[in-house]
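Bear in mind that the values in this text are calculations on the coordinates, not laboratory data. Fair warning: this is a prediction, and the values are worked out from it, not measured in the lab. Cβ atoms are built from the backbone, for glycine too; each structure is taken alone.
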Structure 1
Amino acid sequence: MATSEKIADAPLPLAEQRRRHLPAGAAFGWLAAGWRDLWRTPLPSLVYGFAVFLLSAAVVWCLFRMELDYILFPALAGFMVVGPLVAIGLYRKSQDLEAGIQPSLARMVFVKAQSGAQVWFTGAILCLLMLVWMRAAVIIYALFVGLRPFPGLDNIVAMLTSTPEGLGMLVVGTAVGGLFAAFSFAISTFAIPMLLAEKTDAFTAMGTSISLVFRNLPVMLAWGAIVLVLTLIGLATGLLGLIVIFPLLGHGTWHSYRAIR
């Protein structure tokens with residue numbers, strides 16, 4: 001009998017402790033919490049979002065200026081890969097609000113993470129992953145279209161939907177891009193907030209992030225869908241929507257970390 005009581009009182013395995021059993025609808029709660037953080041001392045968040053808009057617009061302008069418009073779509077997709085790193089200042093604001101500290105733009109820009117340089121090492125890995133994805137997209141284009149020049153943004157949709165090569169490239173590119181997106185989401189969505197708030201190393205943080213995502217798959221799939229849809233809306237508005245959408249998702253991601261971790 002004593003043995004049974006000891007077994008009953010024993011702590012759950014770490015894997016089970018991390019399985020929060022949250023419903024998919026909890027992701028909308030994180031979004032609502034992010035919305036509240038956005039409008040509590042809103043100016044720093046909106047300035048942060050405006051800076052992200054300017055940076056994104058500058059990248060797009062440079063691609064056209066350098067006649068690299070053929071990598072525009074992979075570059076925009078790559079934005080979601082490095083987004084968690086760019087949002088680190090927004091995590092800081094949400095963390096400050098929790099701690100009762102007055103948020104400021106200076107604290108959001110000059111972030112001192114508990115893990116020190118490990119957060120920037122993780123950022124370098126994410127940037128490398130984005131470059132690999134962009135190179136893979138160019139290779140996929142070459143495999144299906146050959147040496148023909150990029151038809152331009154005006155004609156790319158027609159080529160993708162009305163030719164066998166275009167349809168094949170669309171299917172394969174979407175599948176490969178989806179794998180890159182899923183992997184980057186899994187390794188980064190909790191890793192950057194964790195490196196900000198806890199003293200750990202980059203590989204531990206990324207491994208923990210993967211574990212947390214896959215042990216809480218229903219709610220994380222819902223959160224990933226929310227991030228994707230809102231990011232697409234931001235891009236569809238000529239990037240202007242990112243001024244509000246990026247801070248909203250950044251603050252919401254912090255609350256997802258707090259709920260899961």
Structure 2
Amino acid sequence: MSLPNPPSFSLAGKRALVTGASSGIGLGCAVALADAGAHTVLAARSPQKLDACVSELRARGQQVESLVLDVADIAHMQAEIERSGPYDILINSAGLARHGPALATASDDFDAVVDVNLKGAYFLSQAVARGLVAAGRGGSLINISSQMAHVGGPDRAVYCATKHAVEGFTKAMAIEWGQHGIRINTICPTFIRTPLTEQTFDDPEKVSWLLEKIKLGRVGTVEDIMGAAVYLASDAASLITGTSLKIDGGWTAE
């Protein structure tokens with residue numbers, strides 16, 4: 001009898017790029033990938049925050065470096081990816097939210113959210129995939145999407161629009177890039193407690209609404225996302241592409 005070999009979750013020998021990596025979910029994913037053995041490049045707009053994160057990770061013995069990057073600046077972003085790549089793993093956690101009633105949405109706010117959440121994510125995925133195709137190797141691309149890519153929510157019409165669109169291009173890219181061994185998926189968290197979401201948790205009515213929707217009865221933490229990031233990045237997920245991993249505590253089950 002021949003027993004199957006369990007898949008490896010190790011990322012040793014892999015190069016990873018994590019955007020939005022100076023705080024919150026992005027930083028958590030960068031820590032997780034580095035802990036799993038990947039040489040991890042932390043990218044964000046703030047060099048001071050990046051330097052602090054990189055210094056702390058290096059003190060732990062991790063192979064990390066920083067890259068100042070704005071995913072909404074498409075030309076500069078793609079040039080930097082071409083210069084510094086190729087990357088075996090991408091986790092795009094750069095994101096923007098400007099919540100408010102749909103009747104009151106301003107054009108400038110719409111454009112700002114689309115430029116980061118949709119246009120930036122699309123062309124970042126394209127840039128990393130181009131590097132992999134040119135190098136003749138496969139990889140794993142992961143966009144941090146949202147449970148709001150699968151449902152709607154009050155004051156979130158623009159945000160939902162961008163995240164639904166991310167799910168759409170992820171499926172299309174998976175179809176095109178599978179022949180190159182490139183996998184692309186999304187992670188869809190529920191509300192995660194980070195400095196950027198703290199304002200939501202200051203409102204008792206919103207907290208009550210969240211806890212009513214989340215069947216496990218608690219909001220998420222950054223640590224809830226880290227294992228999923230390593231899983232999708234690793235060979236353990238080698239047959240997974242064009243789909244979403246919902247970490248929503250059961251929000252979208254109904």
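Suppose you compute distance in nm of label points 7 Å out along Cα→Cβ at positions 45 and 69 for every structure in 1, 2: which one lands on 3.6?
That value comes from structure 1.
Which of 1, 2 yields 0.60 for FRET efficiency 1/(1 + (r/R0)^6) of positions 61 and 133 (r between Cβ atoms, R0 = 35 Å, to 0.05), as computed? Could you put the intermediate results ahead of the total?
Values: 1: 0.95; 2: 0.60.
It was calculated from structure 2.
For FRET efficiency 1/(1 + (r/R0)^6) of positions 93 and 125 (r between Cβ atoms, R0 = 30 Å, to 0.05), which of the structures 1, 2 scores highest? Working shown, then result.
Values: 1: 0.75; 2: 1.00.
Once FRET efficiency 1/(1 + (r/R0)^6) of positions 93 and 125 (r between Cβ atoms, R0 = 30 Å, to 0.05) is worked out for each structure, 2 has the highest.
Out of 1, 2, choose the structure whose coordinates give log10 I(q)/I(0) by the Debye sum over Cα atoms at q = 0.10, 0.15 Å⁻¹, for residues 101-204 alone equal to -0.47, -0.74 when calculated.
Numbers: 1: -0.47, -0.74; 2: -0.34, -0.70.
Derived from 1, not from the others.
Suppose relative contact order in percent (Cα under 8 Å, 6 or more apart) works out to 38; of 1, 2, which structure was it derived from?
1
-25500 is what came out when helix-only ellipticity at 222 nm (-39500 (n - 2.57) for each DSSP H run of 4 or more, over all residues; to 500) was calculated for one structure; which of 1, 2 is it?
Numbers: 1: -25500; 2: -12500.
Of the structures listed, the value fits 1.
Hey, volume of the Cα convex hull per residue in Å³, for residues 149-196 alone derived from one of 1, 2 reads 102; which structure? Spell out each step's value before the answer.
Numbers: 1: 102; 2: 91.
Structure 1 accounts for this read-out.
Thinking of 1, 2, which structure, once distance in nm of label points 7 Å out along Cα→Cβ at positions 21 and 109 is computed, gives back 4.7? Can you show the working numbers first?
Values: 1: 4.7; 2: 3.2.
Derived from the structure labelled 1.
Assign the value 17.8, calculated as mean count of other Cβ atoms within 10 Å over residues 29-36, to the correct structure from 1, 2.
Numbers: 1: 17.8; 2: 25.2.
Source structure: 1.
One of 1, 2 was used to compute Kirkwood radius over Cα pairs in Å, and the answer was 18.5. Which one was it?
2
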